[in-house]
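Alright, structures below, take your time with them.
Quick note: the coordinates plus some simple rules give every number you see, no bench work behind them. None of the values given here were measured: they were computed from a predicted structure. Cβ atoms are built from the backbone, for glycine too; each structure is taken alone.
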Structure I
Amino acid sequence: MNARAAPVGVEVLAPPVFGRRYGLRLAVPVAIVAFYLLLAVFGPMAAPYSPTDFNTGPPLTGPTQLHFFGTDGYGRDVFSRVLVGARSILLLSIVATLFGVSAGCAIGMISGYRGGFVDEALMRLVDILLALPGLLLALLILTSLGPSGVNLVIAITIVFVPKSARIARSAILPLRGLGYVEAARLRGARWYSIVFRELMPNVLPELAVEFCLRFAYALLLISSLGFLGFGVQPPTPDWGLMISEARNYVSIAPWTVFFPALAIGIVVVAVNALADALSSTGERRAAQYL
């Protein structure tokens, strides 16, 4: 036999294998998300019709060679509106998620590292925000400020801060007593330097997963607010608004609801699959050092 026998009593563990199947699991959602981002950038250029022009075809016409996704109740091309609508929902979701997760993670990391009164004060404020459902809190903010893209970003940022803070705090707590943190304290590093230069790089995988999950939730939240009339306002196309406008025709023209809903569903599933793949990547890489 070519393979050498392992010593008696020693268990041989094979290293984690990142095979073709696992690579495909990560590559597919990345490709879908990248496609949607390209759609947000170049979709308006690829749209065959203006998304706001009425009577580009007979109203409530099913999918044809001229109108791939059919037309809505105003004769607008649904395909063009889906393409152009990708820009607003994806841009708002990315910006709101970036602000909300960044602010929440900063609060959570500071709270977890400092402990004591700082931790108690910050976490009690976080608990107050967590007591309100996300959609209800966003509606309260938008009702006070008025519906607009900027106010939508502000509302979702506030909704995301407490949840991201809790995740970041739980990731920091096991690390603050480790040796490299103590070494940083002994050499006189400031607390904020320890938090953002020593601790944050070690929790980036968890924060990346949190960003993906929040991004998927932002897509659903913005679509829900658009459906309720608190998102992007007409005549700008928006997937949630398109579903709201077409709900009266769902029985006679289901394509007016199906295609924007399908666009939302695919990107949300892809982002969640990306979060799962990133989480598994972090676990497998950590296992190599155990």
Structure II
Amino acid sequence: MLVNDCNLVSSDWLLEHLNNENLVVLNGSQIKDSEKTLPRSVIKGSLHFDFSNVICDLSSGLPNTMPNADKFSKELSALGIKMTDFIVVYDDKGIYSAPRVWWMFKAMGFDKVAVLDGGLPRWLELGYPCVQQFEQKTKSNFQATYQDHLICDKNSVLESIASKSSFILDARSNSRFTGTESETRAGLRSGHIPASINLHFRSLVPKFEMLPQKDLLQVFNKIIPDLNEPITFTCGSGVTACILALAATICGYKNICVYDGSWTEWGADESLDIEVG
């Protein structure tokens, strides 16, 4: 039987359950350009989940934006994913973009989803089965139910700043957070959202795999000791913020959300205040 209450699974666990008829493996590697370059090898049985170019809101003007429930339902049905499936998401960097896909499912009311710890690099390191092509499934009927408390916009962030009602954690590097490193996207100011706190995602994922839970708790407890405190996660474009959301969930934090527009939106909007240093 597949577990329903875990958010992170090991390569050994996935190998053991790989042929389970209720398991779906998704490659959530990020594709940033039209060339659609993907890993040459993919885990056996994988489907491709393209959250940057397909399963997103292409009309928003921002990268990787959450689609609405109808769009998500349509694309997941086309992939052949059923409401009874258990989903494991991985990416080609270890733990990088897979948590974004994991959080998208959570935000669409689907909880039977986990991230593969170590992703494709760890899987390849262990010599576990790979193929050169993605799987194809028969069309299904997936029904998403949008959970609007798990995704927030700039207005919600502004309200939380004004009311001091939520911690804001920024997953970008310290040099980007402080503004000593210029942003690569054109038109973005350097710095960070006022009152936000820097927690670089690399401090939680030093190589391929997530730190053990006890180590994650030590990191978070220094910043937010109360597991009931509201937390908003942000980053460059809403991807690595979800690494922090995954880590916080593993630690037991419940009242969390991801700022979808993140710095790509905030840094480009001259009407919004920023801080440097």
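Consider the structures I, II: one of them gives 1, 5, 10, 12, 13, 12, 11, 10, 8, 6, 4, 3, 2, 1, 1, 0, 0 for P(r) over Cα pairs in 5 Å bins from 0, in percent as calculated from the coordinates. Say which.
Source structure for this number: I.
When distance in nm of label points 7 Å out along Cα→Cβ at positions 30 and 254 is computed across structures I, II, the figure 3.1 traces back to II. Looking across I, II, the calculation of helix-only ellipticity at 222 nm (-39500 (n - 2.57) for each DSSP H run of 4 or more, over all residues; to 500) that yields -7500 traces back to II. Comparing mean count of other Cβ atoms within 10 Å over residues 94-101 across structures I, II, the highest value is found for II.
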